[in-house]
Every structure is written in C-alpha cells, then in structure tokens.
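A.B. asks: Following this line, the structures themselves.
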Structure I
Amino acid sequence: MQNPYYPYPVRIDEIFTETEDKTLKTFKFVFLDPEDEERFAYQPGQFAELSIPGMGEIPIGIASSPTEKGFVKFTVFKTGKVTNYLHSMKEGDIMGIRGPLGNAFPWETLEGKNIVIIGGGFAFTTLRSSIVHMIDPANREKFKDIHVIYGARSPGMLLYKDELESWAEREDLNMHITVDGTDDPDWKHHTGFVPAVTEQESPNADDDTYAIVCGPPIMIKFTQPVLDNLGFKHDHILMSLENRMKCGIGMCGHCNIGEKLVCKDGPVFTLAQLNEMPKEY
C-alpha cells in the first residue's frame, strides 16, 4: 500500500504559460516509474499535492483527464512561496506528486444526464479535466447535452485558449466563453459576467440536468440564484471546495467545516450538502 505521505517522483516534461500576466502556468508531469502512473488512478474532480523537496507542498486540482495517458497536468497560480518556486523551475526538473486525494465528481450518477459546467478564473482546472473526460470518444455517448460556461476578466486571462476555440467548434458541445470586458475588436464571444451568461445560455433544469460549478466565491454567490431560477435542484448542483485543502488526508484538521473534513468528505459536495453545513466556506 502506498504511504499517503510519500510522493511519486515525476519529471517536468513541458511548461505552458497560460495568461498574459504570466501568473498561471500549466505543468505537464511524467512519472519516473510507469507503475506509479498506474497507481495514480484518478477521476475528474480530484486533487493532489505537488511536492518540492525543501520547499513544501501545495494542493492543486488535477487539470488533465484520466483519458489522457502518459502524463498528468496541473495549472498553478503564482501566489506563494511554493508556487513561486515552482514557477521558476524548468523542464526536466524532478519533484513529487502525492495523491490522488479527495473525491471526484459522481460520474456514475452523471451518466445519461445533461451537464452544465460553469467556471470562472483559474478554478477552471478541474473543469478542463471533466470536459476532456466527457468528450473523449469512449465517453461522449454516455452523456446527453453538455453546456460549458466559462469566464475570465479579459481574453488574456483565459486558460487553455487553443482548446477553448477547438471546443467552440464542436457540434456536440455548447461552448459559451465570456470576459468581463475587452477592447479587442476581434473578440467573437460573450462580454459579461458568468451569472448573466448562465441565465442567458443555460437550459432550464429537469431531473436529467446537473450543474458543476467552480469559480471564485463572488461568482458562485451570484450564480446560485440564477440556477435556482432555472429550476436546478440543490442536490443536482455540484461544487468543489478545493480551496480549503491543506494536508489532503484529514490529519491536520485545517479543512474542517463543522464535522466535515473537506479533504476526506469532499472536496466535491452538492449544494444540498453544503446547505446542511456551517457557512464557513
């Protein structure tokens, strides 16, 4: 059995700068031991700890999909000591990954359903994992209509720009990209905040429709009443509290909300579950 404190050694294979301000980079890691990749069996929605010897570790949502073989991806916001150091590392450098940790989105429940994915800012990472998972040829027929609503402050702050454009061209995916504002005369997508675009573009909900929501707290706050108006049941709205993560295995207690440990009981919860918890998230 893998020691939960022991990270798998990985090599940085590629680094992609995602945003114009260079605060977000995507790291593509390759496991040094192919058997470790098999042990690192994950589902979209889970997270892991990126571990740098002598510096520390950080919990980050997994941005790649298990349908993508030979590597694992994480998109990292430059915001503290460990992330600053990681942003300074180079392709070929060795570090560690500990996980996978937490629960995933309930994929067995979501099969045969309409899915509305709503994301904002750099919280779109685990949503990328989910989209790639659902549109994989082996999985696409398992889901009905898929709507994706994704927003950022400006075009230069959008993640995965090439993939966004390719997704927008697909006939089996309803892609709605928006920015808060832009002076770009060539901008061809929405301009406006995510809640407003959700109200405009999301289908009305029924028993076969689920929403997955990840984004900054202010986006979530104003999106929830929109989903209520669209008829989404609270047990059909899935949210991730990944930002509460610390040690990832329920030992430090820093992620507790009431009696729940987010890293053990989550990070994915339904809104109905969150309604029963103290409003500490």
Structure II
Amino acid sequence: MAYEVELSYLVQDAGADFIFNVQAARTPQQFVLNEDLWLTPGIVTQEYVDPGTQGRFLRFRASAGPISLRYAATVDIAHHFEEPAAIPETWIPNVPGEVLPYLYPSRYCPSDELNAFAMQQFGGMWQGYGRVQAICDWVSRNVAFVSGSSSGTTSAADTLRQGQGVCRDFAHLMIALCRAVNIPARFTTGLDYGADPALGPTDFHAYVETYVGGRWYMFDPSGTAIPMGFVRLTSGRDAADSAYASIFGNVQPQAMRLKIEPVPGSDGVVRVPYRTAQAVSTAAGPLGMEVRG
C-alpha cells in the first residue's frame, strides 16, 4: 500500500508545539519499504517510537506563520488469516502483561458503566471470536454513521445513548463493550481505505483490535472501510492515546489531503484489499512469532 498525508496550518502569536502521528509503524508485520517527510519551512524535529505499539510520534516547535507537513510511504503488510470458529477467547490468566491495560476502563471507553448492558446482551455467548463479531455487528446495526454528530468529548456511553457517531465513536463503543465482558480491546488508527466516496474525501480512520486466540484481530464496527487495506499508524486505549495531531498553541488548520492506494509488490502484482469472512490480523502471533498470510 502507498499513502500520502499533507497537513497545513497557520500558527498564530509566538508559536506553537506539534506532535504528529502520521508515519507508518514499523512492525514485524508491516514493512516500510520507503518513506519521505517534508516540513515547510524546514524545522528541527524529534521522533519518539512507543516501544509497546511502535507508534511513531514526531514533535517540533514552529514559529508564527504558515507551516505544512507532507509524508509519503509505501508499506508491505503481512496479513494472517484464520477461521473464526477456531479462535477461542484468551482467559485472563493467559493474557500477556502488556495486554492487560486494554482490559480496563479508559477516558472514552468507560466499560464499567456498560458492564450490566454488555453482560445482558453478550454474556451468555460462546467465548470466542464469534462473540467479538457479535459485538461488532451489534454496534454496526445500532449506531448510525452521521458526520459531525459527535465531539472530542463524546464517550462510548454517550454513543450508546445517542445511537450515532463517526468512526471513532463506533470504535469506542465496541471497545467498551468488549472490555465489559473481559475481552482486551484497543483503539487503532489508519486511513479509511475502501470507504464510500459519498462519505467525503479520504480521511484518518479508527478501528478496533481485540486480543483473542493469543493474537490481535482487526474489526471495523463502522463498516465504512476495508480492514485489509489499513496501514497501521498507532494503537492505544482510546482516541486520547492515538490522535494524528496534538497541537499546543494558537493554530488555525488550513488544509488536509490524504491518499491511499494499492501498488505492485516486488513481483509486479497489485493485490487489492478485499472484504473477507475470515479473521484478519496484522499483529504478532503467540510469543511475538510472525506469520505471513
């Protein structure tokens, strides 16, 4: 997959600080074949790579005036496929230590508030991938995708009451419901490959990964994009950990342009992402083992 991100801002007053998370994560399942980063005007930057998620955080300070960031990358993604019926849930004693934080309530995913509802709806189901899919399907059916219908403070509990939202709201609700029945779930960001053009231009996209069968599997409860086309940027407990841009200062956004498309592999073949009933993962398998699919 190849993608480009171009972001422009007008910095006011004495300047502002920026933290961006738009670069493709380098993982055993996602190989960054080439990438370029441009900042106008030229600015000294610092990069931090989160050791847990491999998210790449780019930070810098900009003086007053216009500023633009452009990033382009080509990545090769190793997809692992599994039959859903063969994937059990991972019992709490067997959950790796680094996965435990994704069992707990967080700012936008107050799973403790939704515990009674989640147990009533999903508590009696077989404890496997099928229960996660049932939660994903329930959110897809019961929440309407409405652009501009939520704000930066909307929580999963708010989305459950209002019955509408955008991709991050769908993700937060599914995550909270999964955690409420003891399934580790995390918020992951990419681009909305395969989304209906009627929803608007290409945008950043929030989706869900749940830890079942000893691996993180992908779900898109909004149903607006194709998971096989997601390029991993970062993961976190919820959107508070995973914003594509965090800005500290008086700044006016000017423009945003994103593009993503499949490109030929080393063998010259273009492999177009597609929807599948199989479980799909781009995260490491048991004990960090890489499995290419």
Structure III
Amino acid sequence: MKKIIILLIFLLFSFAGNSQTKKLLGTCSVNNLKQEPFSGWYTSGLNEYQPNTEVLGQLRKQNLNKITFKVFFGSWCGDSKRELPRMSKIFNELSVPEKNIQWIALDDSITFYKQSPQHEEKGLSIFRVPTFIVYEKNVEIGRIVEFPVETLERDLLKILNHQPYESNYKSFPVISSCLNKGILNDVNISARGLAEQLHSKVIHEGELNACGYVLLAQGKTQEAIAVFRINVNLFPSSANCFDSLGEAYATIGQKEKSIQAYERAQALDPKNENVKMQLMKLKGG
C-alpha cells in the first residue's frame, strides 16, 4: 500500500508539473491558443476586452490589405496572457486575414531564452514579450513592446498613420542599433559613455538586464557583457546588476573579472546566497 501511495503521489506531481510547464513553441495559430491549457486565459481575455469603437472606426479606414503582423509571445508570460487576447480581439474586429498574422511562441528556458526552435526572432531584437511588429509592404513601421503606451488600438492607429510613436523600453532601439553596427562587440567600448546616452531612456534596471540575458542565451556573450556593463554604470547600487555581470564574465572564463563583479554584488547585498555560492566556486572554496 505504501508503494502505491508513493506512486500515486509521484504521478500526481508529475502531472501537475507537466501541466504547469506545457508551452507553445515556434510558429503557431490562434487555434493553438484555443486549446487547453491556454484556452482559459486566451478565451477570457478575448471576451473581456472591449476595444474603443471610435478608434476601431478610424482603424477600419486604413488599407489593412498591405499590412502584416508578427506577434512574438510567451505562453508562459503574464504580459503575453494579458495583451495577446486583446490584440487578437482587435484583429478580429478589423477582420485582419489570418494569413497576414504570424504568431511565434518563444521559449523561457535558460538555454533558449526568448527564442523559438526555428529562430524567427533572429535579428529582430526581441527582448520583451509580447512584441507586436507592424509591417507595411514587408518593412517594419513600428512595434508595441510588452504593453501599450496608451491602448493597443490607439498605439496601432499611430503606427499605421506614421505618427510619432515610441514604444515602451526606449533603450531597445539604441541597443539594437549598437548591435547592428557591431559596437557592442568592440572590446574598447565605453560602457560609461553608452550609459550616458541611455540615461534618460532606461527606467528600471530590469530593462537592460533582461536584454543582456537574451543576448547571453543567443551566444552573444561579448555583447551581453557590454549591456551588463552599461547597466552597472546606470545602477551602481544594484547588487543584481553586478550579479548578472559576474555571471556573464564567468560564462567566458574571465575568472578575475567575474570575482570582482560578484564581490561588488556581495558588498551591496551581503545576504545574497547565490553570490556567496558563486564566489566560493570561483575561489575554489
């Protein structure tokens, strides 16, 4: 009986674990979102959201036949669970053809953080999800990142009308530009200088921290280190920022620099157990 009970407990936890970790990956469709375990949040979000009818009327006047969308999201992500059904409701109200929308589900694992199996996100600087990219004749004309600046429909209208529009996380376009120009891969990069450029654009330390981990998962280690260095210049009192920098240096075997970063993190947060453990490993203790 004891063995049976243990087996039942094991199966129960195995099922719970699988149900919690099941996720969509890669190119998918709305039909996938209508299936369990995603249908709960997708259907309720779809039914509850009521787009502004006046703004919808203005959107309907747009020539949507030449507009296409790429929707990057995480079925594991709270922001995606909130915004994805809302945008889907807008697509439905505007009768956007399904062929004009590409839905791409990204991973949240350490190895493939915010990547899809086919890497549709490659070269598109997807650092936060959801990201809704709007294309006109296959040229990007704007994107909504993680949550709208005003509302989804108002943001979309500005983008389609080619009005001035900046999505959330204003630092990302700067980082993307630096990536494309190879600046972040330059060993002589001035992290302090770039931090000065980004000072007015970065609201929270988590912004560039998330960006750095995306680059790290993509194998762009030098670029990730550059971003983490910029972040510690922006937030010199953050133990978490130095922790991330230490992790990045350790990834490429720069032991001394990793120790220096972790020691700074420890000075800022002496009770951080992860930092203590990493320092012990690096110092061979």
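Where a number appears in this text, it was derived from the coordinates with a stated rule and is not lab data. Note that the structure is predicted; figures quoted are calculated from it, not measured.
A.B. asks: For which of the structures I, II, III does the calculation of helix-only ellipticity at 222 nm (-39500 (n - 2.57) for each DSSP H run of 4 or more, over all residues; to 500) return -6500?
C.D. replies: I
A.B. asks: Comparing I, II, III, where is percent of Cα pairs over 33 Å apart highest?
C.D. replies: The maximum falls on structure III.
A.B. asks: Thinking only about relative contact order in percent (Cα under 8 Å, 6 or more apart), which of I, II, III has the largest value?
C.D. replies: II
A.B. asks: Compute mean projected area of the Cα convex hull in nm², for residues 222-269 alone for each of I, II, III and report the one that scores greatest.
C.D. replies: II
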